[in-house]
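Have a look at these structures, which come just after this line.
Coordinate-derived values only; no laboratory data. Because the structure is a prediction, the values reported are computed rather than measured.
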Structure P
């Protein structure tokens with residue numbers, strides 16, 4: 001089988017770490033998100049979880065190309081919070097991810113450079129300990145076979161398909177999602193198992 005082609009990585013679940021610098025608490029919360037709206041919902045949840053903080057700075061990055069992103073400094077000097085957070089997200093090749101760094105000011109100003117490093121370090125702590133999952137591309141296929149080959153086709157689908165369903169008519173049709181990089185292997189196994197009596201067509205990518 002060919003090597004899996006990973007589109008990008010995201011997080012399997014939420015991760016949180018805290019650092020303290022000169023009395024200021026920086027609490028980084030990293031969470032997988034599906035959309036801008038989802039990111040804002042999680043941002044509000046973090047605000048409620050840590051009420052009364054001085055700043056709730058964040059960055060999110062979405063999609064396979066990672067070009068849908070936003071940063072927010074929430075009153076910190078421009079470019080000192082959101083951009084360092086985003087840089088670390090990019091460093092880990094992550095997308096569909098939101099990182100919120102909550103700051104409780106400790107009374108001592110850090111200066112622009114140290115402040116940016118603090119936000120980056122808090123983000124690094126949250127992401128370095130988080131479990132990543134690979135996002136791969138699937139294609140939907142329609143498989144056609146006669147009734148004598150149903151058992152053989154089901155065995156192939158059990159081996160290769162993320163999911164599938166069947167329609168039983170004059171012949172049998174299966175709709176299934178197959179990993180794109182495994183499609184050639186699937187086609188070969190299907191032909192071998194049914195002596196090329198079964199076939200399939202591509203429907204869409206997902």
Structure Q
């Protein structure tokens with residue numbers, strides 16, 4: 001069913017479609033390791049061609065712990081890895097991230113790991129700003145937010161929310177919306193798989209949900 005048809009059905013059925021406010025935290029200098037270019041990756045602290053090639057070959061990373069294991073296997077120390085994560089990272093899902101993943105965010109620490117967990121389920125970054133802003137200032141709240149995402153609802157997400165997903169531009173935005181309403185993530189994977197390869201579908205699927 002095309003978007004226009006679905007919209008008409010939704011209106012007829014009395015369904016109120018409310019844009020989702022969940023998305024990917026706005027970058028304040030952080031790059032997504034799954035989409036960063038090779039040239040930019042080589043400018044990251046402690047990076048060399050061998051490590052960069054290994055990262056590119058292993059993409060997409062499903063979690064920051066996978067990237068962490070790769071960096072340690074290339075003899076980087078935990079401190080050096082933390083300096084890498086100040087520049088590139090694998091976004092964590094605020095609602096499902098493990099304590100280990102949260103602690104890999106530079107400067108997060110045990111206290112912030114507790115706070116991230118305490119306020120679950122996270123619904124929006126407005127909520128994040130309010131709750132985490134109780135403990136740190138706005139600049140630090142924004143810095144922490146850029147490491148995180150809250151999965152967007154494929155059927156109600158706004159254009160802004162969809163475009164916040166790294167690597168999504170106007171063409172993919174149109175395809176995301178073209179196949180609404182989604183009944184399952186499998187449907188999303190089949191539909192978007194017409195335009196991108198299997199690895200890219202897997203990367204994109206991390207950021208979305210169907211409700």
Structure R
């Protein structure tokens with residue numbers, strides 16, 4: 001199956017409104033408990049993957065009965081998180097874009113791992129994002145358009161030691177050939193002037209975090 005966009009629903013907190021964003025030609029992957037969320041909301045995952053250690057035997061049967069394909073792995077003898085397993089499958093199935101939800105939660109280690117996973121997407125020429133009720137996160141090494149999406153703030157954080165040649169257009173606080181270094185808060189809590197803005201950089205990797213509060 002060749003997918004234009006892959007949506008990964010992981011086992012963290014998921015905003016049910018995300019379901020409204022599903023397109024007809026999207027490929028839907030449920031990672032562990034994320035697959036249960038989909039089934040419980042009337043969505044048939046194209047693929048359910050994980051060790052399923054966070055669901056009951058009855059819930060697992062429900063996932064099996066309502067998923068088009070299922071790949072289960074051992075909860076002990078595995079080296080990857082369920083979300084990374086899902087991301088790898090998205091790469092294998094020729095995704096051009098991957099959007100992850102349910103990947104930000106109380107486990108900071110998992111959250112940071114999922115943010116860094118977007119770098120793997122970039123290495124495979126895949127646009128990737130993290131989307132939940134409070135944040136929309138993307139990563140760029142060149143340029144991108146930032147759409148308002150109902151998020152009030154836009155923060156720019158380096159994912160490399162420094163990011164140089166930063167140009168912002170369409171923002172309340174513009175930047176022209178600026179440099180951001182790790183540990184600096186200069187890029188936090190900017191705002192768009194209108195519906196969209198442009199971010200361009202010359203070197204480094206830049207996280208773009210849109211947030212509501």
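So helix-only ellipticity at 222 nm (-39500 (n - 2.57) for each DSSP H run of 4 or more, over all residues; to 500), computed for just one structure, reads -10000; which one of P, Q, R is that? It was calculated from structure P.
Source structure of the calculated read-out (relative contact order in percent (Cα under 8 Å, 6 or more apart), 32) within P, Q, R: Q.
One of P, Q, R was used to compute P(r) over Cα pairs in 10 Å bins from 0, in percent, for residues 49-96 alone, and the result was 25, 60, 14, 1. Which label is that? Only structure Q yields this read-out.
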